[in-house]
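Below you'll find a set of structures to go through.
What follows draws every value from the coordinates through simple rules; no lab data is involved. What you are looking at is a predicted structure, and each value in this text was computed from that prediction instead of being measured. Cβ atoms are built from the backbone, for glycine too; each structure is taken alone.
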Structure P
Amino acid sequence: MKDKTMRTAIITGANVGLGYETALDLTGQGYAVVLACRNPEKAAAAKERMLKRNPWATVEAMEIDTSSLASVEAFAAAYQRRYTTLDLLINNAGVMMSPYQVTEDGFESQLATNYLGHFALTGRLLPMLLQTPGSRVVSLSSLAHRWSPIQLHDLHFQKGYSKRKAYGQSKLACLMFAYELDRRLKEHEHRTLSVAAHPGLSDTNLAQHMPPMLKWLSPMIGQSAVAGAQPTLYAALSPNINGGEYIGPNGFQEWRGKPIGVPSKDTSHDERMASALWEKSEEMTGVTYGFTQLQQQKSRKRQ
């Protein structure tokens, strides 16, 4: 599917907005890019637009719906049949403040789409990531990670739904996952890096469910999708990344600006909660990461 010397990247939700701009930039830097999208027609149109900009690029559109565990499993299997390496996995796809819905797996839709699907995808592709020198996982969080705690007792809001809190919880989960994944990778002496990023206030299609006033204000106080993609690209490509960082804009309230390491709320660093969320996520998705087994295999190869 590609020149064996090319670096490879998967970007979920890459047909529009931040994902599209991230993928377009990576094609210009010589990556073989997989547009991992829910809608095949929109993904094909995005691929065509990219090839008009960069005719020499290597771009493939593949179907995935991160709200569906079956779709995630099918995508991972298809990718592993086509490719032998994975340099970048960018967990970008998401929905924001959508009306209450339950997925086919019985999960609240924002948690499923934004977090659980990416948890499962990363786990299924982890062996390939570990075999690729210099690989990274970039998880997209948000300023909204401050809006809600992790409700381990009611992750799916069965006791009363708040679309704002559900979105906040999903993005806090993405951030805590990025931190916890990096801790576990380092603990088992793997060189794959896990990094988190957020785009500030970016004018993208995610705003479709926001209140009209906020949708009107967003383009004026925020930034374009091109600018909003810069923290993700910095997290993915910067030589100064060591794993475990959180990258966002450097401007007022982190709304806009150049990418830089930014702080996150104290509870995002709660290792006990992160471990509990991890165990719950493995239980819900049926995907286990098997770090110990992978480390044992690595040790045997050294011997």
Structure Q
Amino acid sequence: MKLDYDVRKINDMVMRNIPAKEGLQVTVLNAMNDAVDAGGKRIRPMLMYETYVYFCRKYGRTPDDDVIAPFMAGMEIMHTASLIHDDLPCMDNDRLRRGKPTTWVVYGVDMATLTGDAMMIQTFSTMSEAAMKMQDKEAGLRAVHCMGVKSGIYGMTGGQVVDVENTGRPLDRDKLDFIYRLKTGALLEASMMIGAILAGASDEEIAKTEKIAGDIGMAFQIRDDVLDEISTDEKLGKPIHSDKDSGKTTYVTLYGTDKANAEVARCSEEAIELLKEMGGDNGTLIMITEALINRDN
């Protein structure tokens, strides 16, 4: 299933908030810009934006692109930084990302490491600067805090730690779920939660949004497992069977393709049902969810 969504506006909102390529430190800025502009799907800023728009409309507010855009950019910067670090020789040792040479291949391991580090810090610089300009500074602070939790030791980084420690070791489902919910799901949760927070959603709605995003993240990662088994290098833009070759446990290695697909369907159906329960005009979020979970690349 192809995502029928014009991502050009999302891409523009992200790229206009990326630091310019200038100064004596231009090498790291070139690497940052190249990595962010390498053709990603913009899933996280897309979900953030559509969640923000949904809640604004639900409460009769006018969405303000100038409010949400820096947070979208910060999210994409963080996500891209995590990919740069994932690809390093000391981690997954991948040479291709989105069909192009990875950052360490182009710029060297040392500069790729610094680029990833700089981008993670830049995420909070970008978001906090935007929060200070907001009328509702408390909402801005909550959004920045959400990003910190979901990208740190209780989120993406924590999941990556457990993943790296257990490469080549057999995993049970509980530990695999932990890795997926943190390593992949946490930034998706932050994306939708930040959109809800900045739109003025209630605590109950933010909690439900977190649950929806968690289901989307789990389904998304398991679908990745399936695609790693059945797709091609050309479609994915990276080598297939990379998880199997590196000794990683996945849903496919645990349960096979059919059961993995069934779990994708279960998580996605739960997410869509929760979206429907929220009410209002959330057809775009439902469409994005269905397309992400049924994608072929």
Structure R
Amino acid sequence: MKFVLACATACIFAASATAQQRQLNFEPTELRGGIVMLSTGAGGNLGFLTGDDGILLVDDLLPGTGPLVEAAIAEIAGEGVPRFILNTHYHGDHTGSNNHFHAEGSTIIAHHNIRTRLANSDEEMFQDAAFLPILTFGADLHFHMNGETVRAVHVPSAHTDGDAMVYFENADVLHMGDTLFSGLFPFIDFAGGGSVEGFLEAMETGLRIAGPDTQIIPGHGPLSTVEDIQASIDMVRATRDIIAPLVDEGMSLEDILAMDPLAEYHEDWNWGFICTPRMVATLYIDASGAEDVSPLSTRCN
């Protein structure tokens, strides 16, 4: 049941942009070393490396958007079918075009847990075996292509239990997947193996990998810096320190929500998917260990 809930909540996020798929506006940002960040505002940020050895694409957006992603890449690189696709986690707004690119000949690569969650999913969209990664890894994986060394690093129990961040070593570009919601309250998928402590540790890992000039692609949000990672760490720690004592006092989620305890963070961090009440619920679930509630079951005001 936990996995079904995890996949269902992830697909709510993916489905939220379904109506926009035909009007997706791809905004490319050229980074160092032939790396490009592609943002649409619907689903996760993509990153890809181009060169004579082919294209390496990090994540592939929402279900049904594969032809649009392919066209957007081709407009920049001259060809749009990646040689490799690396999924940073299993959610549908990051793996939704696996089937399209599998049919085009791309090799899908991901952490072991991503394949397991997709293979065991009851969601209709994942019943096609073409969504499944062909190659899987454990702690880390290296690509050596286009004069670049690309390192995929697994971070456990963070946003999910299969998260990987991707570091382009020579270019000094880091794609953090959904272990960074830059300037936004994060979605932590408890049913998918995520945790607040693991999420914090993943961001700390990002800080250890990155340097002062590293260009950082978040899973959601704008191109970022190490200062943005630190700001997110500080916010999660501070808000956790507000909610945890209230849980220790025996207060219910409803009573805590009524207090509006994160009001001072609302203007800067609130957004449409993880609104302030859902961030309160996230921290309540983490502190209480409640297993019968999802942050997404909390209504936004």
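Among candidates P, Q, R, the computation of helix-only ellipticity at 222 nm (-39500 (n - 2.57) for each DSSP H run of 4 or more, over all residues; to 500) that gave -22000 used structure Q. Where does the value 1.22 come from, among P, Q, R, when Rg/Rh (Cα atoms, Kirkwood Rh), for residues 129-168 alone is the thing being computed? Matching structure: P.
Among the shown structures P, Q, R, from which was the value 12.4 of mean count of other Cβ atoms within 10 Å over residues 57-64 calculated? Of the structures listed, the value fits Q.
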